[in-house]
1. Ranked by FRET efficiency 1/(1 + (r/R0)^6) of positions 148 and 276 (r between Cβ atoms, R0 = 35 Å, to 0.05), which of 1, 2, 3 sits at the highest value?
2. Of structures 1, 2, 3, which gives 1.6 when distance in nm of label points 7 Å out along Cα→Cβ at positions 164 and 188 is computed from the coordinates?
3. Suppose you compute distance in nm of label points 7 Å out along Cα→Cβ at positions 180 and 212 for every structure in 1, 2, 3: which one lands on 4.7?
4. Supply the structure label, taken from 1, 2, 3, corresponding to distance in nm of label points 7 Å out along Cα→Cβ at positions 108 and 236 with the calculated value 4.4.
5. Compare relative contact order in percent (Cα under 8 Å, 6 or more apart) across structures 1, 2, 3 and report the one with the greatest value.
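Quick note: the coordinates plus some simple rules give every number you see, no bench work behind them. All values reported here derive from a predicted model rather than from experimental measurement. Cβ atoms are built from the backbone, for glycine too; each structure is taken alone.
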Structure 1
Amino acid sequence: MDFGLEQAALRRALLGIQMGDVPSFDRSPETAMKLGVGTNQLEALGHWARLAGLSDRVGQGLVLTALGEALLRHDGELIDSATWWVLQWELSSRYQLWYALAALAQGAHTLDEVEQMLVKLAPGTSSRTIVNARRAMVRTLQGTPLGRELGLVELESDGRRVVGLKKLAVRYGQAPMAAVAYALLDWARREEMPSAGLESLVAPGSPGQALHMSEGVLERYLIEIDGAFRGRVLSYSRTAGLNEAYFRPEVTPLQVLTSHYIRAREDVPWTEALDRAQAETGAADDTDGR
């Protein structure tokens, strides 16, 4: 697909699924008109929603995932930065294009280098598909906070044409703590890891890589998460230089994210926000086991 993700179109799509007005993303002129997009863009929007973990197909129809429902309930305009940090993690975990972006070294890269990384990760992919993916990446970085606001990537232009990008290192405090905790818990569940060393958490495919964080930055987040939630989300130990994180299986990624929205809205302590998030979402959610 060569259409990028657009913030406003994604919001309309999620609302449409919730209201039952979007039965599919299969190039329906009627559905495209409702969402204010073309039929090709409609199909691409469906791919983005699925790859971001926001929608799923059940039988002949579409439904929102628990994550999609939570975003509409707590951040209906999709303007909270935690929402987009979580989507950065979800896309990096599910979509080779975004994994390739995360796998690039820090610093400046031409678009040719991005395409070369895609070829390396997906050998045998046609050159046309690679070019379309690169175009979709640029348009998404231009059309969502993933490029404009999070400080993960800076596009470089030659006049009006984008010719490259600079992958930026994330500083401590730049990402909302709960979004980092979401990524850590989700990674631990996918990998079935009850604990992990700090080095593993910045290795390829890890939250550290996806969120552009060094060991030092991620370690500061681990310490903050441990303290803010009083060890209920994870505990972090530096005993004997092991630098190990231990994840709590009774707390889900979605519950931690929901606690962020509750705290942001009502300024309650993190532990109270987590209690309320657990009561709202129940003991489990469909972010488990992916």
Structure 2
Amino acid sequence: MDGESSNSRTYGIDHFLLRCATLLSLTCYVFAFSGIVTNQILMYVLGVVGYAALPLFALLSMEAYRHASKLSTLLVRNLIIAILCAFPYRYAFYSQKSFTDIRSYFSLALTCFLCIGSLMFYERMKTQFQRIFCIGFLCALSLLIGMEFAPYMPILAFVMFIYLREQEGKDMAAIEKGDNERLAAIERRKYLFSNYTFTKVAFFVVTLSIVVFVISLLFGRSEEYRNSFPDELKRNFCMPGMLLALPFIRIYNGKEGFNNKVVKVFLRLFYILLLVSVVLIKLFFLYDYR
């Protein structure tokens, strides 16, 4: 293998295109659940498309961690974005909630920060028990404090990271042992995940989405649950939309793609600008929001 093979340059989508697809899906999610869209059918369609952002953001968080030149800088930058998103997020999604409800400030940006930090902690654990505890504790924490896409996104970030590390470990072992069959498979590989690794990731995404959907469907029959958790039920019914992310995950080649300083700044600020736009639409066009 001499650097990049022709396959890796020709096939699939790069990091830039993956981020564009993710942000498009995120826009559908925000419009579906922020209260701007009132038609139930349109809201559900947008919500299903929007839930593709969940596994895609998990993948992007994992990639940000893997390729960070300086992890502390990455974490600080993501934390600053999360802080800047807090107030517009609260007004975009929680206009009827109390100012003192701290959960209404925990946006997707904070969940991305948690995912990156969680992977850092995971790799610093020495034993299998410590790593299992790390996964359980951090995923449970994200759920308890009410982060966006929690605990599903941290779980998926862990799953993708663990499977990819397993794939890389087998690749390194093949190189050391001179396993010609696996070396040939590595040479033919076009995308970030091998066929076998992607199959495991896809199985987990499919299982998670179906299980959450079915559980929500069963709980949704209870009038008490419907009255207590109406927003959660609406979102969980859109969980099968995660399956829309699988083709993008499959053909992601791990290359950087088009990138410069202007693009980087715009993509980092996109979520903040999206939330502010939603708040302005609510303030000036949806009068019942005031």
Structure 3
Amino acid sequence: MNTFSLETYKGIVGHGSYQKVIAYLEKTQALELLEKYRVIFEGGENQLDTDDKLLHTYENYLKWVLQNEPTTEQAKEYFFKQFAPFFDNISTWESLETAIFTYFQQQGYYVQFGITPPYPDLYLWKKQTKKVETVKLPETTTAIHVYEMDKVLTRGWYDYLSFGQAGAAGWVNVDGAYYFKDRYDVSSDEFKISLLKHEAQHFVDLKNYPDMNSVNLEYRAKLVELIYYDEPTRLQKFLQMIGDNPDNPHLYANKLIVEDLKKELGDVELFRDYFLVKEASLKLLALHTKGLSKK
């Protein structure tokens, strides 16, 4: 019998597939967790503790996409059909985005609504504080606004499918980097590297290359993580969370990084000396930047 692994489980959840999660839990005989999934996804129970009809609709939408695994466009179409009737004069996706944003703002929430590849997604939190961080990166140093989010209600499909075990812990936009307070010890490498340096690299790349796609953004930011970690823990995580679908850029970028590192180092060296991984990651980032500059 296969043994349940939390890291393997998180990687499977990242595919956004209820069926894949269930298959893994059945294979590893994780019966308690398996029953919890079936109660929520098949028994009609809810995770979100709320009386808000819009949030109940959002939760039902999450169950549908995670069970049916539609394309992004199919998920948007389904989302639109479920949510548009709540508002007046909704005829486009953009008008629905504005209506949802305004509705939850009026309820006292900070709102992030958009696509968490591959599905439309919603994040809501009640409290936010702001500070400025200066972050050193391999190719530059940048000052970035950092927003700490607290009193969170929803964290998106990845969090929902994992019952809070995994999912977005932060993101970046034109304003700066955002992170959930309860997901980080601010003195840890997870915060200093996987959040600050990762998101600061996104911030710089989006400023320099506004049209950069999500796969390239993740490829570069994840290389930065490997450059600054002193232990192979991050590489091991990437190896456990690999995907073949470019519409899921986090997992697909992991695949590209592992493939490129193997080309640079070979299978044996990849696991023998992490210092070589750091050097190779720095080389891959420089080559990628050079390619962008030529374009």
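1. Details: 1: 0.65; 2: 1.00; 3: 0.45.
Comparing 1, 2, 3, the top value of FRET efficiency 1/(1 + (r/R0)^6) of positions 148 and 276 (r between Cβ atoms, R0 = 35 Å, to 0.05) belongs to 2.
2. On the way: 1: 4.0; 2: 2.4; 3: 1.6.
Derived from 3, not from the others.
3. Values: 1: 1.5; 2: 4.7; 3: 2.5.
Computed on structure 2.
4. On the way: 1: 3.3; 2: 2.1; 3: 4.4.
Answer for the origin of the read-out: 3.
5. Numbers: 1: 17; 2: 31; 3: 13.
When relative contact order in percent (Cα under 8 Å, 6 or more apart) is calculated for 1, 2, 3, structure 2 comes out on top.
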